[in-house]
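So, here's a batch of structures to check.
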Structure I
Amino acid sequence: MNIFAKFIKVYKAEHAQVREYFRDCLETINANNLYMLRKTCMYISIVYVVMLPAAKLILLDFEVTLPYWLMIPLMLIYFKINLYVVWHPEQISTGKTAAICCSFYFCLGVLLSLMDVVASPNNQALWLPIAVLVFPMIYIDHIYKYAFEEFVVLAIMLSLSYYHKSYELFIRDVYTSMSSYFISLLSSNIVLVMRSRETLAMKELTKISAMDKLTQVLNKGALIQRVENYFAQKPADEPCAMCIIDLDDFKLVNDNLGHNVGDMVLEQVGQILNENFRAYDIVGRYGGDEFVIVMPRMGDMTSLQMRCKTLQIFISEIKFNNETPFTVSIGAVISTKVRNSKVLFDMADDALYKGKIQGKNCCTTWVYDEIEFDKPLFLAVGVEKNNALKEIYEQKNERFQIITAVNDDDALCQISRYRNLIRLVLLEVDQESGRGLLVLKYLKSRESFARIPVIVVSKTEDSSKKAKKIGADVVLMKDTPTAVYKKTINKLVSM
């Protein structure tokens, strides 16, 4: 009884392992099946080229009958199918893989039946029983499907044998078929268990190597690879969002609370990220205290903002003898048509930087503008078009495209989006309301944008002094003559 109980326990464990294999490794199974299909077609073609002439020379009574000729069109058809699969792998789903493979092996089984019966009516069946034995080694499927598929082709062969062979040969064919059928099912179980064990072990090893040991999210290398793979395969009209999360003043956490506490905070952040994002979202640690999340099919700005705010709340609730709550700054971007992950990453990083210079614990969410321009750009931020500016706009429209921004956030979003096209920023600054100061501070403190010249338009002396202190290239009063505006713009553009 103990031996029987152990056998049942082992069988259940192996059965559960095989189920997990088919559930979690479908992509690998499909790739293996298509690869083995190509190999099978290639080797059958080689055997045909070599063995048929050899058989003609060695076996005096051998004749190349119709069943042998029918193998040639089957190989030609699947040669084209295999080429299509190699060139368009993204179009081959699990269902298509099964249909392609099963139809080939079924047709091959029928042809082998014809060879064993019609082409050799005076001999015992040979080719199909051999193929049945080999089948579990070249095609991965559930055992019950093996049983059905093999039963069908053997039934076809035995039906033909019954009508075309003597009774004695038919009985021998039945015995050979039954033997090969049951041996095939037993071997298929052994092969499946070994395949599932090795594949799941390799998957677990890959998963461990891809994980950041401290936070249990993807490490940088695995993160970049997953993100690049997603953008390479992303449907053209599928929206997505990218977030960059950075813990505020994390160096102070390490300095004041110790590196052990810093590690525990990062561990808690990783747990929060794993628990609050979907299974198909890509979550990884980019480095230090910075995390990156890519959310496929995320196109709603309100949902994205809610997700970011929720993360800030959860992270602020982490407690490790800290007097002030832990905070994070988040930069997030939504896009539909972008297929380059670096473009979105740079924009999300710019959004994050905006939150940092605003005082941290901020969440900045932008939408990637899909409009493309074929001219260099002038960006006007909050500048009213007085007579001087109107004239300049009309003159510059021939060489430049002028775009406008209604507020500081809109301005920074456009600067980030069109960073390589913007040649000049016209910025109205008002110290009392703070309008324009964030944009000016951002441009002059971020190295990647410091090259963009900024003309500040001011109404008051205090605002002018503030703009000069921050680093504006030129500060003009709103009532400055048109000639001065023209001269200043031409000078800055030609630099």
Structure II
Amino acid sequence: MNKPLLTFFSVLVIMACPMNAATAAPPEACAAANLIYPKIADLKFVPRGPVANDMAELERRMKPYTGITNPGADASTLNGKVMAGYQGWFAHPDDGAGIGYFHYGAEKGFRPGFSTIEMWPDMSEMDADEKYPTLFRLKDGSVANVFSSYNPKTVARHFRWMADYGLDGVFVQRFGTRIIKPRDYDFTNGVLDHCRAAANQFGRTWTVMYDVSGLKEGEMEKYVIADWKRLVDLMKVREDRMYQRHEGKPVLAIWGLGLGNKDPQRGGIGESVALLNFLKNDPVYGGNSIVLGIPLAYRTPGLRDASSDPRWAEVYAMADVLSPWTIGRYKSPKEYDKVRKDFQVGDVAQSRAAGQDYLPVIFPGFSWQNLMGTRGKKEPQPAIARLRGEFFRHQAVGARKLRTKMVYVAMFDEMDEATSIFKVTDDSPVGPNSFLGCEGLPSDYYLRLCGELSRELKTPEQNTNNRWIRRRQ
């Protein structure tokens, strides 16, 4: 090869071969990161302490970021970006937050036979103060450790991985149901604090994504608008140098509007219009570039996951960026091709005609056997097979064929439903639970693919004839 930069296909081939994977040279992004960014060991992390018990204490903790900012991803535009969703919702009884296990288990704890995660995190790079013991055991009898999203060092390590492999940034998930009670709210703020600091330290962009899917009627105004005011006034998020912007405006994402007919909690049309009017037009808190996470079939009321009410079109028209949700909407490369043909091609054409950008969502696979097992339900494992990376790669190729400027990867750290692209392990606990692993691939496999896709998006002039796509077919 004349160029040191590995192509998307060559990364796939090299890393799919275990013999070559161990000796394969890291991407250019890794070498650059070693020169630019601090080592985790050189950073100082201050434990945040137990979560707040009241709103006054919570608000006292909401402060602007005052640390260093290192260069990296361009925060001025979503164009050329591969952005991942960052859940940041994992907690452990020993992490200092004081909320016990969260998203590892349910009300019955986290123990063999009772787990809500489907993949086990790769803890091999974690320091001792990032490892939290569990009742699970590995094949050699040793304790199986997990991490906590409340630990700032671990969040920093995640963002260091993003910098190492070239993942541009994240949508930090902010669940509407978790900004109501002070303890939940402060945990959510703590994770956002960690993400913001790490994004600045490792030159990654970040923005807020509200998930409003669990809110009841009237709660979007009561909680989401109130929270956004705090983020702007107290944390000064829009003044952060690494906060993602697009077309000259701060990006703010809202996920869950217009999804289906079965859940009356997902906000009414009038309430949604009022929320978006505020976020777009308010003289103090508006002026944002709005990304909407919406149904796959949003253009056809009543079809598949879309609400039957045609008035949702008014809501979708208010978006600057449309991002139809695709997780679970297809289960194989062949089914994806049909969805791309039947939905996404028309979506892109219509959104462009309306002056809107289009953010396709791709994911590595899906499974929730353990999670649903805690609810007494049986599910296959996996529900959507990863096919040793082929399922994800096929969608990445399809996204490039759509000639979109940006891609959303769901998710970075979602172990509950096995959509995570961060480092997981094949060396998972033994016992009554079954955990999906890397299928023999290196644990950083999907991070490398995301970085390669990001580099492809940043050089569209080199792909005008889809040359790289043809090489992979």
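Bear in mind that the values in this text are calculations on the coordinates, not laboratory data. This structure is a prediction, so every number in the text was calculated from the model and none was measured. Cβ atoms are built from the backbone, for glycine too; each structure is taken alone.
Calculated for structures I, II, Cα Rg over 2.2 N^0.38 Å is largest in I. Here distance in nm of label points 7 Å out along Cα→Cβ at positions 214 and 302 was derived from just one of the structures I, II, and that gives 3.2; the source is II. From I, II, which structure was helix-only ellipticity at 222 nm (-39500 (n - 2.57) for each DSSP H run of 4 or more, over all residues; to 500) = -8500 calculated on? The structure behind it is II.
A value of 21 was computed for relative contact order in percent (Cα under 8 Å, 6 or more apart); which of I, II is the source structure? Intermediate results must be reported in sequence, preceding the final value.
Details: I: 9; II: 21.
Structure II accounts for this read-out.
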